[in-house]
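S.K.: The structures considered in this document are given below.
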Structure I
Amino acid sequence: MRKHQKGFSLIELLIVVAIILIIAAIAIPNLLRSRMAANEASAVGSLRTIDTAEMTYSTTYPDVGYSDLGSLGGAAPCGSATSTSACLIDEVLSVTKVKSGYAFTAVAAGGVPAVNYTSTALPSIVGSSGQRAFCSDQSGVIRYNTVGATCDSSDSPL
């Protein structure tokens, strides 16, 4: 009589590992695309927050007009609001200016009081953290560019 073998043979283990690798090869690109989509949605939400903060800031400080990211926020904990530290956005956007794989800017223009502003969200690594660049201005319309490097008022609105 033959002795019964316990455990798995090398061939059986190799087949299981191959199946796992095939599943991973299918799943990882979908995971990366999902992460980029989430980063892009976060960037659009942050631009909406910046737009709302710019409108509130220009109403609260009409002699200054619009402002840059640093003045819209402030270092945590944000105490009393002033024109140089309005406490309208969180410190991630106002101080570090990088969130969810996107770099943010907001620049006021048009003299004093500033009557125009432009805010942008550019992917830190195009094709990895995000594919599209986003921007907005005093009109409140968020626009995008599929190249991911630049964005301006001539690009398509969302």
Structure II
Amino acid sequence: MGLNNWLLALHLLSAFALVGAIVLFWVVVVVVRRTDRPEQVASAARLLPVGSVAVVVGSLGVVVFGVWLAISLDGVKVWDGWVIAAIVLWAIATEAGRRSDTEFAPCVARANELVAAGQTGSDPQLAELARTSRGLVLHTVATVATLLIVVDMIWKPGA
């Protein structure tokens, strides 16, 4: 197995980690938006560190191994349109995901405060924080950008 095969394998594993993290974050978003109970939000939020590690490993891996692969392969250049499109979409997905996390962070903090205080009943402020439309839109943008990267990688338009 040559270097290019290893780079491709690591690039694909990174992509799987990134897509897996996005799916995990969608599970948390759906759970958090459907409840106003602090213990349920706090329970769902326990998945976030796993997703955060997967998104960092996946995000860095896809861009590092992808660019390295584009440099290493004959017939592929980093300045090819489909490669540049993937890098731009990667930047959009990364920033939208980061901002989405910032939007949902107050909800998780509020849930943890309420659980620590022993309050288990419904909390209207928690419900309002959980249903942030800005956070939902940003996470949707990150998801769509990531899906467009996958489409770009499969069909390589303009190649």
Structure III
Amino acid sequence: MIPDKILYTDGHDVVVTETMLKVKSSPYWLNGITKHGLSIIKPNRVPGFLLMFLGVVIGFIGLLQLIPSTSIADFQFNGKVVSANSMALMLGGLLLLIGVLVVALQRERYAVRIATAEGEKDVIVSSKKEYVAQIINALNDAFDFIRARVPVYTE
């Protein structure tokens, strides 16, 4: 038996041949794949926005000095008294900063999505769009190779 021609490999986990896509130790035969393509996975930014909102609310509470000034609500650091309103303002600013960082650092991810008889699944997920595009192009070449081999019957 002649081994399949390798159309793409990343040298580690992904190999595309003329008859299959192999990811780690999972083979996906091309004749079982009904559809394939690029899938964009959007990040969930809701936690970051909630932190930002909470930071703004707590910061406004401290800024408007809505916490009553009592000796119980005040904190002491190195012999200095810090009011609860000042602490709320600092905590609000910190939460706002953390929320901004969470939202800013999240990126879209890209996936090779295939559809088989079992359903659709993202078999390869990466933050690099070019990497995923190379694999999809290799799959396109493999499907073109299969179509070229299949004889067309006309009557």
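S.K.: Here semi-axes √(5λ) of the Cα gyration tensor in Å has been calculated and equals 59, 15, 11, so which of I, II, III was it run on?
M.R.: III
S.K.: Just checking, which of I, II, III has the largest value of relative contact order in percent (Cα under 8 Å, 6 or more apart)?
M.R.: II
S.K.: Another question, if that's okay. Please state which of the structures I, II, III yields 5.7 when distance in nm of label points 7 Å out along Cα→Cβ at positions 11 and 147 is computed from it.
M.R.: Comparing all candidates, it corresponds to I.
Read-outs: derived from the displayed coordinates by stated rules, not from any lab. Keep in mind that what you see is a predicted model, and the values were worked out from it rather than measured. Cβ atoms are built from the backbone, for glycine too; each structure is taken alone.
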